[in-house]
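None of the figures in this text is laboratory data; all of them are computed from the coordinates on show. This structure is a prediction, so every number in the text was calculated from the model and none was measured. Cβ atoms are built from the backbone, for glycine too; each structure is taken alone.
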Structure 1
C-alpha cells in the first residue's frame, strides 16, 4: 500500500502490509516500515482509504454536520428561538 497522507513522514512510500486490525470502527494497517520497524496507519492515510475531497470541508460533510447539530437541539434562529 502507499502512504497518501500529505504530512506523514512516510508519505509517498509503498509499504508491505503485515496485518489489519480494527480500532474505533476503522481499519488500521500495520506495515513494515523498514529497519525492523512497524508502523500503524489508519485506512484514511493510505491509498486504500476514501478519495480526499477537493476542499477540507465538502458540501456533503457540512450538510451532515448540520443534521447532527439539529438533532441534538443546537440550532437556533436569528432571534435565539429553537
Structure 2
C-alpha cells in the first residue's frame, strides 16, 4: 500500500482522495511513522422500502362512516359557500 507523508498529502489531497475513492487506498505517515489509512467508504445502505398496509388493524372506522362523511361534507360546503337561501 502506498505511503504518503503529511506534506505531500496536504499538497495533493484532492487527487489522493479521488484515487482512494477509485479503490486505491493509501497511508499518511508523519516522520516515517504510519498514522492513518485512507480508504473509500462503502456505498450507503439502500433505504428501506416503504410497505403498504403496515398499520393494518391499528385503526378502525365507525360503521356509520359514510353517513358521518356526508354530514361532514355538507358542513364543509357551508363553510366555503355559506348557507343556502332558498
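Some observations on this one:
- Once distance in nm of label points 7 Å out along Cα→Cβ at positions 34 and 50 is evaluated on every structure in 1, 2, the highest one turns out to be 2.
- With mean projected area of the Cα convex hull in nm² derived as 7.6, matching label from 1, 2: 1
- For distance in nm of label points 7 Å out along Cα→Cβ at positions 42 and 66 computed as 2.5, the structure of 1, 2 it came from: 1
- helix-only ellipticity at 222 nm (-39500 (n - 2.57) for each DSSP H run of 4 or more, over all residues; to 500) derived as -11000 - corresponding label from 1, 2: 2
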